[in-house]
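Next up, some structures in structure tokens.
No value in this document is a laboratory result; all are computed from the given coordinates. Nothing here was measured: the structure is a model prediction, and the numbers come from that model. Cβ atoms are built from the backbone, for glycine too; each structure is taken alone.
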Structure 1
């Protein structure tokens, strides 16, 4: 027990000493005044010697990554310069060749955080890696480094892009100024269903109205999820014909997609659509009935009068639904 505590104490002391050296170096880099020419960060002979020490290099790298995540501007550039000055990228590149997925994924993340664009090709190869986490890290890093241009991995990716990964990619893109990027037309025709879904999200997030006709074509896609995403997208890039297009597809759709169509009509529907919506009330699903009545009220509150004139308006559940929707309008 005593021996173990002694060993732990020695290790902790050694770690604190190495961490202190790393912190001093990072502080010097952060507060270095930047000029037009890249300045070398002053490094003591002792620190330079310690760079051959795996433990010190590991601690220094982790501290650099931690600091870089929390700062921006000149200080962040200085940290990238320090990373380059110490040639720490070569160790990350070496780890990229590891067969252990967690080591490879961590190396990719490191290169991304430290802005290592020179290693694009090495990272790009992993965007279609068979391991989920390696693939996700590579895709996110490419977008982090190259923005919308980095989305070119969508041309070749064969594995499905998870919902979570799509959210992460969209978050990375949201930090950038909107760009009239190309490639969406190709992605909307991909054989990878998740690529089409992601492309549809890009269309609606960046309001690519010029792709309206292609999106309406996707309402005929055999995949239910793609049709659902197309419905969501048309809600954001609609024209005065969109409500008619959606209503025509309504009888052919699954219940989930029918609900999405009715909800979309709250924003894109017209008074002329109300009679057709009233016909849809003949379906038995109560939640769908509620959505339809709410949509009618959203399009025109006076449309509720037509609903109240229906023979079944004084019967459950329609009588309760009408009462609820009327209450929402007050």
Structure 2
């Protein structure tokens, strides 16, 4: 994983924005987020500069290359791999539009092979990480011995709008910048000690709530919209894909040792915990990532996975469920086993 070098507390961000509105201040201070890493411009004459669309696009590109390459190196080096060893790279982002895509820029910067297979997934939002995980898993299963690399890079500060609108205040109070990378490989020489197997996936989309999370234009800039009913919608539907996923493998929910849930915000996490009967201990990594990084969109669940791997001494046959949610409104799930 990787983040921008500058880290801000919520109080520092309110000072940065020179925000005095008590409603907006309460949103920033009431979301159970302590710090976030962000690419923010330096104040000019004590005032926050208004970044143009071109400046935001360039910030997105620079950020993707900086923290994306850092996350890739941190992922590959412990495995004794280099970019040249990667056979398929899949990059995800929803916080800016690039053409050529991120994969092309990373290939140029990092020395991937000229014939590396690649895919850029754009605009799927916070749930996209599991969609990308399925893409690299499918490649790995179809090409034994080949290495597939998933990279989630979100420069959420390139999609901020600064005004007195409550919805933009919610977005500005919640999202952080971050990148995460993971390698998937099917190799008979690997054991459970090398990492979990990806057993299965199960999606669930709620078409009636298609507008609950979406990008649009505000002040002629890319801006994200979050409906206040999202926690309720996610909570009421999250058991459906989980039941189908676990049912196919004849697994009871109580037999899952590890839960990795997207850090979508306190109310979303609470809704999932209530409807799945999960404890704060079950969701400790999700809660910790939200507290220290904010919502990192598609990268969040891999930050939680990293914390799980650093904390836990796994046992053979341990199982984990991953859950992400995002625009659509969609819920994505994955089942892992060590």
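When Rg and Dmax of the Cα atoms in Å is computed for each of 1, 2, the one that comes out at 19.4, 63 is 2. Structures 1, 2 were shown, and log10 I(q)/I(0) by the Debye sum over Cα atoms at q = 0.24, 0.31 Å⁻¹, for residues 85-140 alone at -0.99, -1.26 was computed from 2. Looking across 1, 2, the calculation of helix-only ellipticity at 222 nm (-39500 (n - 2.57) for each DSSP H run of 4 or more, over all residues; to 500) that yields -11000 traces back to 2. To which of 1, 2 does the computed value 0.60 (FRET efficiency 1/(1 + (r/R0)^6) of positions 21 and 181 (r between Cβ atoms, R0 = 41 Å, to 0.05)) belong? Considering all the candidates, the number was obtained from 2.
Using the calculated result 0.95 for FRET efficiency 1/(1 + (r/R0)^6) of positions 149 and 293 (r between Cβ atoms, R0 = 35 Å, to 0.05), pick out the matching structure from 1, 2. It must be structure 2, since only it matches.
Taking relative contact order in percent (Cα under 8 Å, 6 or more apart) as the measure, the highest value among 1, 2 is held by 2.
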